[in-house]
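Asks: Below: a set of structures, written as C-alpha cells.
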Structure P
Amino acid sequence: MYQVTQAKPEEIFAQIEKDLTEAIAALPPTVPLATEAGRLTKGAAQAILGKVYLFQKKNAQAAAQFAEVNGTPGGTSQYGFRLLTKFSDLWATSNKFNSEFILECSHSALGNSDWGWWGSSADEGNTLNVMVGPRSYSRSAGSTADDLPSGWSFNVFTQDFFDFMKNDPRFGATVYDLKALKAAGQADYIPGYQDSGYFLNKFLPRQSDVRTGGGALELNYRQNSPIIRLADTYLMEAEALGAQGARAQALLDAVRARVGLPSVPVSLQAIKDERRRELAGEGHRFLDLVRWGDAAAKLASRGFKANKNEIFPIPDRELDGTLLVQNPGY
C-alpha cells in the first residue's frame, strides 16, 4: 500500500457511479418503516447518483436521475416522496422518515451516549442540537421567549444571511432571533465565536426533547438530520435542466408555492437564491458555492483561495511513508 499513488478524480467518480448503479438495481423502491426505517432505497441511491453527476457537470444524466426521484413537481413520486404541506413540520423532532426526507441521518435518545466514548461511532444521539443551542440560555420573568435548554452557541447565521432571509416565510422556522429577544430584555445567553445572535432554529434543542434516561443529556437528542430531501432534488433537477424550460419552472414553483411564495421566472440565480433560503443550515451552501464557481467571491472574507480551498488537505499522517502527494496549495 505504501507504493500506491493517487487515482485520478475521474477514476474515483467512475467507481462511485458504478457502485451506485449496482446499488440502484438491487435496492427496494420502498421499505417498511416499522422495521427498516433508515435503510437506503432505490430513490435515495438515485438522488445520490444525480448529485454525483451534477458535480461533474453531467447535467443530462443528473436530470434523468432526479426526474425519477422527483416525479411530477408538487405531486407524489413513484417512491412516495412528496413535499410536506408545512415547512416548519420538517423540523419537528418526532417527524422522522417523513415523505420529504429521501436520505437522513438517524439519531436516537435511547443509546445513552456519554462523554467517555463520544465520537467513537457508538454514540447515537444528535449533537448538532446542543452545538447550535445558545450557551447559558435564560429567560426573564414573564418572558414569552421559548423555553430552551442551553447549548454551545455555535454555527450562528451571519448578518448578511439575516438581511437576505428576513422577509421570507421560512424565516421563523429557520432563524431564532435571539439578538432581538435579548435587546427586548426577554432572554439572555453567552455569545460564542463570531456571535450574531441569529441561531439555527431548524435544529435548536427543545426542553421536550431533553433525554430523561441514562447518558449525558446534551449528547442524546433524537432529531434526525436530512442529508437529501425532496426540495433539494427539485432544485438540483431545475439546475441540471439548465435553469430553463417548463419543467425547471415547475420544480422551482413547487418549492416556492409550498411556503406561499409566487412564481418567479426560472434562472440559475433564482435557483441559487432559493437553495440558500430553503436549505439554510443543512450543510449544502459551501459545496453549492464551489459547484457554481462562486466560492472565491462569496467567501473571500473567510480567507477562501481559488484552486485550493475547493478541496481539503490530506492529513499528514495519511501521507507519511507513502507516495501520495499533498493537494495543491497546502
Structure Q
Amino acid sequence: MVIEAGRESQFRILANRGSGLVDALNQGLAECQGDIFLRMDADDVMDPLRVGRQMEHLKDVDVSCCRVHPFGHVGEGRREYFNWQNGILSQDQLRSNRYVECPFQHPTLALSVRSLRKVEGYRHGDFPEDYDLFLRILENGLTIEKLSDTLLHYRCSENQLSHTDERYSKKAFHNLRRSWIRSDASLPERWKARPLVVWGASRTSRRRFEDHFPGLVPDYFVDIKPSLIDRDTGLQGRDPAAESRLPESDSGPLNSAPEDSRRRPGIFGPEYLFKDHRKPFVLVYVNARGARPIIESALGEKGFFPDQDYLCIG
C-alpha cells in the first residue's frame, strides 16, 4: 500500500486478529472512527472520483454502490453476470432482484457506520456474506441505490474466493435464498387475492419452486416448450378465469391440500397468461442464459410490474 507523504496519519493498516474475510470486515467496523464504511479489495482499481461520488450519494440513500468494469480472467459467463449486475440500479430494481442473486459487487459498497451496525455487521455461516448482508439491508428498511458511474475496475481471477470457496457455491446461494424466501411473510400476500402462476414447468424449475414453497400449488404453469405444453393437450381451450383455486390452508398462508386431493395444474403458453384478465402474480423460475430478460420484457409489455405483479427467483 502506498500512502502519500504527509498524510500517513489518516491511514491505519490493521492486521486481521481473526480468520478470513468476515472477521476482517467486522474488525474494520469495530475499529471505525469515522462515519463511513467503504469496501474495496486490495487487487481492484478504484476510480479517483469514487469516494467523493459515493459520499455525495450517501446524502440521499442509506447504502451506495456503483457499476464495475471487470478485467483479468473474464469469460463469457462472468461477463454476462457483470452485465446483469450493471443493469440493476434503482432501489426498486435491486429489491425486485433480491431472490435472483446478489445484484451488486461487494467491493463497491459504501454506507454509514451507523447503518452497518444497525444491521449487526457481517455474519458467519456457510453462505455468501455479501448476499446475506444485502438481504438484511432490505429487511431493515434501508434505502439502497447503485450509481450509474463505473467507479471500480474489478479484477477477475481463477483462484479468487468467489470461485473456490464453498460459501459462494450455487448450493450455498440456494440454501440462503430458500431460508429467506420461506421466512418472507410478504410473499403470500401478493397472491392472496389473485391467482398464482409459475413461469417455468421443467423438472428443475418445479423442484426449486417446491423447495421454496413446500405445499403450495400454483393455479397453473407457463412455459414455451411444446413438449411440456403438449402433455396437457385438451387444456388449451379452457378459460383461465374458469380455473378453480385451492382453498387457503388453515395451517398457514400458503395454498395447500392433501396430496390425494390436489389437482394437477395445467401447463400453458405465455399467451394463456396474458389473456387471463385476473392478472395473476407470476413467479419466474427460468434461469437459462438470456431467457430471464426476454420474459421480463414480455411481462412488462403486458403491464406486469416487477415485485408488484411478478418476481424472478434464481
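Asks: Using the calculated result 3.4 for distance in nm of label points 7 Å out along Cα→Cβ at positions 24 and 280, pick out the matching structure from P, Q.
Replies: Matching structure: P.
Asks: For which of the structures P, Q does the calculation of mean count of other Cβ atoms within 10 Å over residues 32-39 return 10.6?
Replies: Label of the originating structure: P.
Asks: Suppose you compute Cα Rg over 2.2 N^0.38 Å for every structure in P, Q: which one lands on 1.07?
Replies: Label of the source structure: P.
Asks: Still on this structure, please answer the following. Distance in nm of label points 7 Å out along Cα→Cβ at positions 72 and 272 computed as 4.7: which structure among P, Q?
Replies: Q
Asks: A further question on this structure: If you rank structures P, Q by distance in nm of label points 7 Å out along Cα→Cβ at positions 112 and 200, which sits at the top with the largest value?
Replies: Once distance in nm of label points 7 Å out along Cα→Cβ at positions 112 and 200 is tallied for P, Q, the winner is Q.
Read the figures in this text as sums done on the coordinates, not as results from a lab. The shown structure was predicted, so the numbers you read here are calculated from the model rather than taken from an experiment. Cβ atoms are built from the backbone, for glycine too; each structure is taken alone.
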